[in-house]
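Trainee: These are the structures in question, set out in turn.
Rule-based calculations on the coordinates, nothing more; no lab input. Predicted model, so just to flag it, every value in this text is computed and none were measured. Cβ atoms are built from the backbone, for glycine too; each structure is taken alone.
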Structure 1
Amino acid sequence: MPEPKLDLLQGTLDLLVLQTLSTMGPLHGYGLARRIEQTSGHALLLNQGTIYASLVRLQQRKWISAEWGTSENNRRAKFYELTATGRKALAAQASAWERLSEVIARVMTAGAGEAGS
């Protein structure tokens with residue numbers, strides 16, 4: 001039986017979007033969502049509303065910019081790209097995520113060892 005899809009914690013989608021744009025370069029929203037799903041091993045499933053809400057948020061913060069272009073199937077699409085401010089934000093967000101995930105792992109490990117006590 002396949003594992004259920006994972007729910008994203010608040011704020012993690014923005015980090016995934018920034019990282020994907022940093023790695024892949026400019027992408028349109030649909031391509032970005034599919035790339036995140038693919039990279040996650042299909043453990044994440046992103047709908048259009050979710051990804052576009054993140055893209056609007058990131059544009060408002062000036063962490064990404066957008067420009068109209070033509071997609072691989074000859075359709076007009078908005079392509080998103082990381083800005084210099086976005087690169088700095090990505091570094092800060094990634095560092096914070098690393099610290100948080102280490103703390104969560106430490107607490108989960110400590111809790112598992114004490115469960116039998």
Structure 2
Amino acid sequence: MKTAWIFVAHGSRESEAQAAFGDMIAQVAATQPQVRVVPAFFSLGEPDLVTQVARLVEDGVRRIAIVPVFLLDGVHVRRDIPSQVETLRHRWPEVEFHLEPSLQDDAGLVRLLAARITA
């Protein structure tokens with residue numbers, strides 16, 4: 001079964017910020033050649049989540065993990081994104097969707113912030 005990972009950021013009106021996120025996700029993708037890894041934007045920017053899912057489904061992907069790239073579990077992570085994933089599940093019932101946690105409780109983020117202090 002073809003698998004893909006969509007990393008979802010809030011987005012920005014600044015094209016440079018959108019490009020920086022795309023570049024970061026391209027670097028992640030380069031480390032995982034066995035799966036598709038693509039960016040999407042939740043609120044501001046293109047492509048949005050629905051557009052990316054449609055592209056992946058068209059390419060035969062049937063398992064999609066969605067990772068909110070948000071530092072904290074605010075309203076988008078707790079309510080808006082899960083609601084959108086439910087809509088995606090109804091639109092594409094043949095696709096297995098997994099909503100992954102945000103970065104909030106990721107121990108790697110704590111290590112990264114602590115390393116900034118000692119750098």
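Trainee: Taking Rg/Rh (Cα atoms, Kirkwood Rh), for residues 28-91 alone for each of 1, 2, which is largest?
Mentor: Working: 1: 0.98; 2: 0.96.
Checked 1, 2; max of Rg/Rh (Cα atoms, Kirkwood Rh), for residues 28-91 alone sits with 1.
Trainee: Further, regarding this structure: Kindly point out which one of 1, 2 the value 0.60 was derived from, the read-out being FRET efficiency 1/(1 + (r/R0)^6) of positions 76 and 100 (r between Cβ atoms, R0 = 41 Å, to 0.05).
Mentor: Checking each candidate, the match is 1.
Trainee: Same structure again: Tell me which structure, out of 1, 2, gives 0.40 once FRET efficiency 1/(1 + (r/R0)^6) of positions 44 and 68 (r between Cβ atoms, R0 = 25 Å, to 0.05) is calculated. Can you show the working numbers first?
Mentor: Values: 1: 0.40; 2: 0.95.
Traced to structure 1.
Trainee: Using the calculated result 8.1 for mean projected area of the Cα convex hull in nm², pick out the matching structure from 1, 2.
Mentor: Going through each structure in turn, the value belongs to 2.
Trainee: When helix-only ellipticity at 222 nm (-39500 (n - 2.57) for each DSSP H run of 4 or more, over all residues; to 500) is calculated, the result is -19500; to which of the structures 1, 2 does this value belong? Don't jump to the answer; show the numbers that get you there.
Mentor: Working: 1: -19500; 2: -13000.
Attributed to the structure labelled 1.
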